[in-house]
Each structure stands twice: as structure tokens, then as C-alpha cells.
Structure 1
Amino acid sequence: MVNSRKLFAGILCLSVGVFTMVSCIDDPDPAPFQAVVDIAVQDMQTDAGVRYGIVIYATSNYEIKSAKVTGPGASGEVYQLTATADKRQFVFKSETGDYTAALPTKGDYSFEITSAGDEKLTGKDIVGDEKLNSIAIKTATIANHLLKTTWDKVQGADSYVIRFYSEDKEEILFASTFLASDKVEYEFGASTQGWAAGKSPVAGTNYVVELLGIKFETGVSTDKGNNIQFITLDSKDIEWE
């Protein structure tokens, strides 16, 4: 994608707190306005079968005023992104009812990002039609204060990620790094690197562990975290012990 450099893995970030921001305070030569946009297809398991939606992240080194993405074609759908708690990141996620049996339209998705200072960036990100079979958590068990999650390998997956949320999934507490494509298990605990600042598991508290299978965009060899084509995911409720 254009108008970007490696800021962080937007769609899979733990929080924008891990994003190394550029400060303008007392800086005689502030960095130019830069942004990363990534658009990925994501699956969802439903009673009617697998359905597909779209997720979009726009992240900048300065506060964003507005961000929108327009789908392919003369009458391409327009996706208005909304701010997260940190206004340097805007997102769009398909609502549950908007997931469909067909993949989102492939092609060039155009984006326009405007900073709080009214600077604009434009560019494109390509969405393909590559997908993965649905992933499933086999086991998620706690022993000796460590949560071990296992799964079967998903054919064609380039990587896996484990995320750990509060019970209502409103807050992401932990995220692994990108795991190797031949990995079929992952174990973490309170001392494992990847926790949000000041967060750690509490015994007797309910959480959600989430497993993601990742396919990167075709032909991408660098900055893969900002070039994701497809995400398949599964989750499981768990009580920490």
C-alpha cells in the first residue's frame, strides 16, 4: 500500500500504546503526516455457515480528523471509519448482520485520510479473493498459571496470533507476536511478553481467548503486519486459575 511506512501491525495491534509515536512538541522539524491503512476480509461462523465481512484500520503518527475508504468500481461502497480511544487510529468493522456468504468485492480500495491539521493522504489497498478454511480452537486449558491453546493447522495460513480479552471483549489485554505457520499450540502466562501496560490475569476472573489464522497479501515480503488479506478466527470463554 502507499503513503505508509511500518508503524505497527494495525489490525492485529495490542493497543495503539505500542505504536511509537512521533512527538511534535518542541521539535523544530516535525515529521510529516504519515498513515497506514490495511483492509482485510474476516470470517464468522454462523448457524447458516461461514460468512464474510471486512475490517479496516487507519493509523497515523498524528491525530486523524476523518478517514474513509471507497470500494472498487464507479459505485463502490463507501466505508466511514470512526475513531478509537486514541484518535490516531480509526476503524471500520462489518456489523454482524452485514456478513455475507460471498466474499467482499475484490480490487482496489481507495482511502482518504485527513489529519486534525487538515493535511490529506490518499492511496489504495488491494483486497483479493484468497481465503482460508475456518480455524477452530481444539483445547484451551490452564495449568500452573499458564493458558495453553491448541489447534489444527489451517492449510494456506501464513501465521497465527493469540489474543486475550476481558469477558465482554471490550478490552484486549494480551496479544502474541505472529506465530509460525507450522505452530499448532501456544502457551502464555502473567510473565509472558505481550500484555497491555498494567494488565495481568486475575484468578477466578472470566476472560475470552481468541485464535486467529492469518493470510498475508499475495507478493508481500516485508511489513506483513500491515498487509493482511484474510483472517479466520475462533474464541473460547475461560476462567483464569
Structure 2
Amino acid sequence: MLVERMGYWSGSESLAEMHVYEALGNLARMGLDVVMEFNNFVENLDIDIRTIGSLYQKLYGQKQRIEETKMLVMEYLVRLGSALNNKDIYVNLALSLDRTVQLIDGAAYRLYMYVAYGFKLDEELYSGVKDFIKRLIEEYRILYEGLSKLRFDPKKTLQSMEQVVKIESDLDMKYREIELDLFKKLSSNIPALMLLKEAIDFIEDVADVIKESAEGVRYLALHRVTTLA
């Protein structure tokens, strides 16, 4: 079976396309590492500020490495030019994966500022944000796993992308609940409200961008299913 798959791949896809899939998979894996590190950062927001600062710097360093990797992928796509099928989809996917990490960094920075200014974390709000992020990790992990299966099992990829869309819809509802609770709890503290609201907005935007990435992966999967038929 593996030989057949390899034979099909080498006969129907270019070496350049194989490299693009590998590069995007690597970018997505690095993004998953950032999402996991963000979860660790949020889980430790209630400890000393020096440790929180160190965790943020680690996250920021990972973001920088992904930016560098994204630039290399983009340069490779430019060199390939019109010879690459679905080039625009690959470009948009690379940009979306990078955008996910940029948004996570934005959320982390605002959360860091929130605790650095001495604002207290409401237990219920904090619990809601942590639950949201755990579900966000699941959304991203399914995206990554679906992308990893794209080359040899695009039908499984399609199923994974359907799960991503469903999770994003659930997260949209969860975001509305957190937002309402936020205004109830912090309406008398405008600086704290603004910082935490921006952080939560960024986190919700991550869920949206993951869904956008899934739409790109879905298109590529549909293309491969049609080719395999």
C-alpha cells in the first residue's frame, strides 16, 4: 500500500509540491508548539511576575522563529511561480498559520500587561479563558493532523476540517459568554476591562483564523480527492 501511495505521489505531484506540503506541515507543527506554550503561559498567570515574564519571552522567541520560517516558505513559493498548482491556496495557508501565532503573541502580551499592572484575575473569568484555550488547542491539533494526512488520505482530512468548523462554532458561543461575564465583572475598572477584552478578542480571532486555515486545507483535500477518483 505504501509503495502504491508513493508511486501515485511521484507520478501525479511534482517534487516542488511535496516540498511545499512538508514546509506547511512543519509550519503548522511549530504553530502547535506555540499554542501549547500559550496554554502553559495562561495556566501560570497567577504566579510571580518574573516567571510570567520569562514564559512570555519564550513564547515571543517561538513567534520570531515561525516568522522566519514563514518567510522562507513564501520565498520558495515565489521562486516556484505559476508552475505550482494552487499556489494562492498555499500562500494563504502559510499566511494564516503565521497570523495565528501573531494573534497568540498579541493575546499573551496583553495578559502579561494585565498582571504586570497588578490587576487581579477573577477566578470565574480565568477559568473560562483557560477552558476556551483548551478547546482552541483541540481545534488547532485537528487542523494540524488533518494537514498531515492530506497527502495520502484526503478524505480523512475532509472529516478533520469539518470538526474544526464545528469547534470554531462552539468557541464562538463560548466567547460570547466570556465577553458578557467580562463586562459584568470589570465594568468599574476600565483599564483592566480594556486589556482583558483585547486579550480575549485576540484569542477568539485565533479560532477564526484556524477555521480560515481549515477552509484552505479543505480545498486542497477536495482537489486531491478528485484527482484520486
Structure 3
Amino acid sequence: MQPLSGQHAEGGIAARVGRGSETVALIHERRVAPSILAADFARLGSQVDEVLAAGARVIHVDVMDGHFVPPITFGALIVGALADQVHGAGGIIDVHLMIERPERHVDEFARAGADNITVHAEATPHLHYALSQIREAGCTAGAAICPATPATCLDEVAGESLDVALCMSVNPGWGAQKFIPASLDKLSRMRKALPDHVAIEVDGGIHQDTAGAAAQAGANLLVAGSAVFTSGDPGVAYTAIAAAAGAA
């Protein structure tokens, strides 16, 4: 993987602002977002190419710090390594920060090439500030909530600060978990309560058998990791899940 290029390090924010309309359009379409958490990192670039060729346009990057969730995954270097590849295919990078005090790292991920950055409501005492910081960095701003967190916790920021509301349908931190059935009702309540300009994303246990119900409940962005990248053919798996969800 290549280090951050000068374009990302110096012109990243300006580039993100320029791509803003593309990002807003994609996050409001019904899309399956393959999560590279489950990818084979010895073949990361080629596997991302496979899902892009199959039609994926939202690539999900799960960042974990070993504090907010036990595992440690990767940081802005991975975003920078994928940015040109994903943007060149007309796609966006959807960064999900499962880290404590995410506002301390927003600018780094924006410079690396993130298009949407989602932080956890449970991970910062300053959610409004964190969302504002994401937008100031030129990205759309998302807030994620864990299974036990009430959906109403986003009401105070939804009107002016929020672009994406992410409902965790598993407990964050590990891939290949089973979809929590109660998430369907939660997704439905979130879609009814939040303004139309807020996209609804679901993350956890999404595969060919759960994608349709999650989409019907109100999710338009569906994150799928192990169901895509641990299959024999990520492109074929992506296509099947997208079809089940009625996604582009």
C-alpha cells in the first residue's frame, strides 16, 4: 500500500468539498456498502476492484481502536491507500469510527480521502461538535448507535448536523455476527422519526437473507462485510445481496 499522496495530505479537504454532491447523492440511494473489515488484506486492492466492478459505489471502512471496542483494525493510512482507486470508479469511502473521542481524528481521515465519516454517539460527550467538525472538514457526517442505545438520542442533532444515522444491528467490534432481529423495529422507528435528508444505514449481520428485511424497515445503506469478502467471489456475493435489498 502506498503512503498518503500529496493530493490527500494537502488538498484532501478541498477535494472532499468538490465531491460533496456526489457523496450526498450516493448516501441517499439504496446501496450495499462492502466492508473491508472482512477483506483479505493480502489482496485488498484486487478485492475492492472486484466489488467496484460488480457495481459497489460505497466502500465501508471500520476503524477500531482497542478502547471503544476491544479489537484494533486500521487507520487513515488504509483510507489513503484506497482513495484514488474508489474515487476513480465513481465511488465514495464511508469511514465508521468505532473509537473513543473521534473528534480528535476527524481531520486526519478527511485528509486521507474519506467522504463520509460516522462517529459513535456513545464514544464522545460532544456529538454536536464532532458532527460539525466532520462537515467543516468537507465530509458528510454520520452518527452511529449501538443496539442498546435509544434511537431518540439522535433527535437533538438530526435537524441541522446529521447526514447519516447508522443503526448497529450487532454489537460493534467483530464481523460475522448474527443480525439482531429487534433492529428491524428500531430501523423503522428511526426512519419515521428522522428528517428525510438523513440517510439510514445498518451495519451487522447483513447478507442475502437479511438485506431485504433491513431495506424494507427503512435502511438505504446496508453494510455487508463477511458475506461479501469471505465468499469465493466477492463480486458475485455483492450482486446477490444488492439484488435481495433492491439496491443499485
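A short reminder: the numbers here are calculations on the coordinates, not readings from a lab. Quick caveat: nothing in here was measured; it's all calculated off a predicted structure. Cβ atoms are built from the backbone, for glycine too; each structure is taken alone.
Odds and ends about this structure:
- Answer label among 1, 2, 3 for the case where mean count of other Cβ atoms within 10 Å over residues 32-39, calculated from the coordinates, equals 25.8: 3
- Given 0.05 for FRET efficiency 1/(1 + (r/R0)^6) of positions 48 and 152 (r between Cβ atoms, R0 = 30 Å, to 0.05), calculated: source structure among 1, 2, 3: 2
- Which of 1, 2, 3 yields 23 [relative contact order in percent (Cα under 8 Å, 6 or more apart), calculated]: 3
- Structure responsible for 1.3, with distance in nm of label points 7 Å out along Cα→Cβ at positions 64 and 88 calculated and labels 1, 2, 3 on offer: 1
- Computing helix-only ellipticity at 222 nm (-39500 (n - 2.57) for each DSSP H run of 4 or more, over all residues; to 500) across structures 1, 2, 3 gives -31500 for structure 2.
- Test item: semi-axes √(5λ) of the Cα gyration tensor in Å, for residues 72-143 alone calculated as 29, 21, 12, pick one of 1, 2, 3: 1
- Structure from which -0.25, -0.32, -1.30, -1.50 was derived, log10 I(q)/I(0) by the Debye sum over Cα atoms at q = 0.08, 0.09, 0.17, 0.18 Å⁻¹, options 1, 2, 3: 3
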